[in-house]
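**Student:** Several structures are given next for inspection.
Quick note: the coordinates plus some simple rules give every number you see, no bench work behind them. Remember, predicted model here, so these are calculated numbers, not experimental data. Cβ atoms are built from the backbone, for glycine too; each structure is taken alone.
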Structure I
């Protein structure tokens, strides 16, 4: 599974540790523009976004969708409520996990998204 991580260095390192052993290709950055540059033509199936990182706002999610298309967005946060991102939760975010992230919970969601991708591929053929 191809996973993009948008967050600070600590978050990217934590996701690297958590996803070790999960068959994932991980590309991360602290800005969407840098993530796009690093990724080149690669497109993630899932993008993990740290809502607590600076610079994450509603426009981030619109730009993310324009770049990554139908990628599932997993949000991470220490805060239980983000009223400023209401529209992002309605349109873009599939799940929001509380930090510190529980490895088993994240793996559960990634496996679910992987199954959805496989089902869509099977239905399309």
Structure II
């Protein structure tokens, strides 16, 4: 199982690799970035899962597109421990100094890609 921030990092690295396939001609650079990307599976402890193996197999092809990678990333999303949304009381305690605490609803967020809650106060130019 991986954390939401690890999933987002993995997703960004996969998309970066696909962009490298399309823009870089040096095979050594492509191989290095590919190895760094695939090493994340070992680092996060998911290298033995079928979902990871399918993703690696799909992304290993130079002709892989962002849409194809997103389909396989949805399989990896099943390995993500979703963000634990705090209760209304906990949110009130977190944002004591902020007068207009927004109502954080779980339906607004993708809990598989969220790792923190924050509020930007544009009037005072502060972040909470």
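**Student:** Out of I, II, choose the structure whose coordinates give distance in nm of label points 7 Å out along Cα→Cβ at positions 97 and 113 equal to 3.0 when calculated.
**Tutor:** II
**Student:** If you work out distance in nm of label points 7 Å out along Cα→Cβ at positions 41 and 73 for I, II, which one comes out largest?
**Tutor:** Structure I gives the largest value of distance in nm of label points 7 Å out along Cα→Cβ at positions 41 and 73 among I, II.
**Student:** Right, another one. Work out the source of 40, 29, 28 here, i.e. which of I, II gives that when Cα extents along the principal axes in Å is computed.
**Tutor:** Considering all the candidates, the number was obtained from I.
**Student:** Work out the source of 0.45 here, i.e. which of I, II gives that when FRET efficiency 1/(1 + (r/R0)^6) of positions 57 and 105 (r between Cβ atoms, R0 = 25 Å, to 0.05) is computed.
**Tutor:** I
**Student:** Determine which structure produced the value -16500 for helix-only ellipticity at 222 nm (-39500 (n - 2.57) for each DSSP H run of 4 or more, over all residues; to 500), calculated from the coordinates; the candidates are I, II.
**Tutor:** II
**Student:** Could you figure out which one of I, II the value 1.12 for Cα Rg over 2.2 N^0.38 Å, for residues 17-88 alone was computed from?
**Tutor:** Considering all the candidates, the number was obtained from I.
**Student:** Work out the source of 33 here, i.e. which of I, II gives that when relative contact order in percent (Cα under 8 Å, 6 or more apart) is computed.
**Tutor:** Value 33 for relative contact order in percent (Cα under 8 Å, 6 or more apart) corresponds to II out of I, II.
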